[in-house]
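No value in this document is a laboratory result; all are computed from the given coordinates. Quick caveat: nothing in here was measured; it's all calculated off a predicted structure. Cβ atoms are built from the backbone, for glycine too; each structure is taken alone.
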Structure I
Amino acid sequence: MRANRRADTKPEVRLRKALHKLGYRYRKDLLLRLDGGVRVKPDIVFTARKVAVFVDGCFWHVCPEHGRQPTTNEWYWTPKLRRNMERDRIVGEALRSAGWHVVRIWEHELLDDAVARVETTLR
């Protein structure tokens, strides 16, 4: 699993480049410490506007469209993917209760659609 990147994935880099090209400035992988001891590192963070953007992989975050249940080593993967989903829910709630706007983008989304969603949230 070392080959699986946590940061700088292709969809994330494409989104960052597109946002930067439009003139948006952001922080990447900024550690946010929230109430209740919740620590989170969104992929893209707009600190002044309190917007956190996550670019989620379809497999790792169980995309409703493309996510699939593993057929090998189910005893390992099923609980792991469930924990990922639960962590995403907890992090989203913690950020929202701290006054942040959360944007979750799936890796399969078209770049133009993803950029539009982020721009809409920033306005």
Structure II
Amino acid sequence: MARILIVDDSPSQLMGIRRIVEKLGHEALTAEDGAAGVEAAKRDLPDLILMDVVMPNLNGFQATRSITRDATTKHIPVVLVTTKDQDTDRVWGMRQGAKAYITKPFSETELSELIVQQLGGAAPAA
């Protein structure tokens, strides 16, 4: 079981992503903005971070850059989960250190496969 930090300012998105993470058998941790996400990453050292981009205080690009450049958290893969679907957004996100990028709305299967891939495991049996 992995510990996955979900960072999103939308309660409905947090709940939906949390349900998918827990259905895969993982522990879900949550943060409601980028600044809280950076703090949670340093405190909890999750195995994976699912990061929204458009958030107050610190956006997902800034939070990802902070996490991937900090010595204590740089090993944690960050996946950007966002409505920003332009190629420039994707390129910018990857330049901030994200390992993957998925746009909302996504299917449960898409997100599940991405989580499994990032954790380096095989897909769960159906």
Structure III
Amino acid sequence: MTQLDHLEECAQRSSDYTAEVAATAVSALRSMDAAKLDKPSNVSASLPASGWTLDANDTSGYPYYYDLAVTGVTANDVAHVNINYTSQKAALECGLCPTNNTIAGYIRFFAVNQPASAISIDYWILKL
């Protein structure tokens, strides 16, 4: 066997091995993609002007709360909420808290006062 023959054989084996590694990587990536968690999707909702509960024992400065029903949400999830542009004034006027809590089946919103009009929002639930 000549040196050139030996180099050609090494190159061929290297090429075969590279193809095998690439095929394994593609298979692993396909498996990971199939197992990916659901991507959160945007949901539009409204926080009504009525139906807020006054917590007389509140010490946070946000004595009113509203529980927005959300199927499948748990206390371990995170709700990312955006107030729609058209509802910014109503949210500011009632002192809507910039944070919220998730509890089983609900996103809980807090406010200084009950809103005078409905507040339009969009939310995403992040499963942790």
Legend entry - Answer label among I, II, III for the case where relative contact order in percent (Cα under 8 Å, 6 or more apart), calculated from the coordinates, equals 26: I
Legend entry - When Kirkwood radius over Cα pairs in Å is computed for each of I, II, III, the largest belongs to: III
Inset, instruction - Assign the value 2.6, calculated as distance in nm of label points 7 Å out along Cα→Cβ at positions 29 and 61, to the correct structure from I, II, III. - result: II
